[in-house]
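Below you'll find a set of structures to go through.
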Structure P
């Protein structure tokens, strides 16, 4: 079983937790769900202003479900991975129609919502409803790998092992356990970072197994390095930027200006259509989904 003093991490968290908008008292399950979807693979600094704008505009699932998919994609802005916006829109519709406009607290019910995976369901259950359930992201896995197991970093994910490791660390009291999950995540995000850990600021540095072992380098399987420049992700983003900034469907000639490689550009445009992020009108122009319905090709 892992050995890590979560109480010390909790004390540190109480004194050092970032003042994030979705941690404010009174944040609803909907607010937590929106934040968790937005935070997937996106830094906090980019998420917070957009989260605030969304919650002011769409404070309930039903208010988001009432607008078009295109409006949701437009408001998603530069957060990246815009299919998340469509999944959130779909989930909002189900929550409004089947759950009285209240995000469910039960993990299995959350998992039944469109686009909600195991991590998000557990995060909502813990952070919105104070339940005792392990919430494991990359940051938590790194903290446990170092502090409890003495490894330089976490190896390949193993859902069963990772959940069991964190489950063993959580206090018995549900509310305290939920806060411990947030504290472990925060520690990994701001102190026990991947490239430049600030061990001098760590509340468990004296008992950290990695420190005691002499901070050995990670020797597991190489991790894939994500690049952005020149990728289909970049091209898709450029194409969506044109449509987000347009009040009318855009002709193909305008989209052709965003990228010189015609093969890659057309492939990316086709993938956006397949993913439901773009629709083509009968006259061959392109628009965000659900907008300019007159003449939109099904």
Structure Q
């Protein structure tokens, strides 16, 4: 990334529509539930998302979510996102998503994506993937990520996916309690764990874990900053100022909305640059 040319780095954007394979209509009811929850129905292609961020001089980290085993929906290829990132390396980085249920085959895929496709991190959604982050079946995958000292983002807290559906769409919120990351954070101290989103209803747990474990971070995506819990803003302004990260959850929340609300949310002005860009640059190995 050309950091000097970027206003900020959005650590949390989703690949929604592939440019090389047709959409999988299976499970569309989950999309509709998320649309209702967020009040958005934007579904841009990968290319459209990149153009949108480039126009605004924003860097981005993009990923899909591999929930093939639990939800049964075909993922967007990790390779497609990685190729787009290589073609736009001045402002984009690719993370991969691999379902831990894939075991050693998933670990092999992770190594190949890192070595051959330049993937710089990983994304997990415990609720959509149907696993506890402390489940030892994920250890082979974590071992590869830790070997390369790469970060991994884990969804936490409530999920718009399944909200309002009959039986919540069969998705368990409990999988995404951030404290479930503790065992992995202990066993893999060289792996950076990013707790995605304000972790309602477990915000205090997320703050405690991040304060206690120096390899745990928090991204501020998925909510407008005007709704952030007061303790989250308090710790971002003080003890955790070096480990909180700008993220939107695009396309469900736009950077324009997030950045406008961020200015009014009580974050110290002298920390804006750190939260919007500098912390992400360190996490991604782009700065000391």
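Throughout, read-outs are computed from the coordinates displayed, never taken from laboratory work. All figures in this text were calculated on a predicted structure; none of them were measured in a lab. Cβ atoms are built from the backbone, for glycine too; each structure is taken alone.
What the table below lists for this structure:
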quantity	calculated
Answer label among P, Q for the case where helix-only ellipticity at 222 nm (-39500 (n - 2.57) for each DSSP H run of 4 or more, over all residues; to 500), calculated from the coordinates, equals -9000	Q
When percent of Cα pairs over 24 Å apart is computed for each of P, Q, the largest belongs to	P
Label whose coordinates, when distance in nm of label points 7 Å out along Cα→Cβ at positions 120 and 192 is calculated, return 2.7 (choices P, Q)	P
Value 3.5, calculated as distance in nm of label points 7 Å out along Cα→Cβ at positions 72 and 160, assigned to which of P, Q	P
Among P, Q, structure where mean count of other Cβ atoms within 10 Å over residues 56-63 as derived comes to 23.1	Q
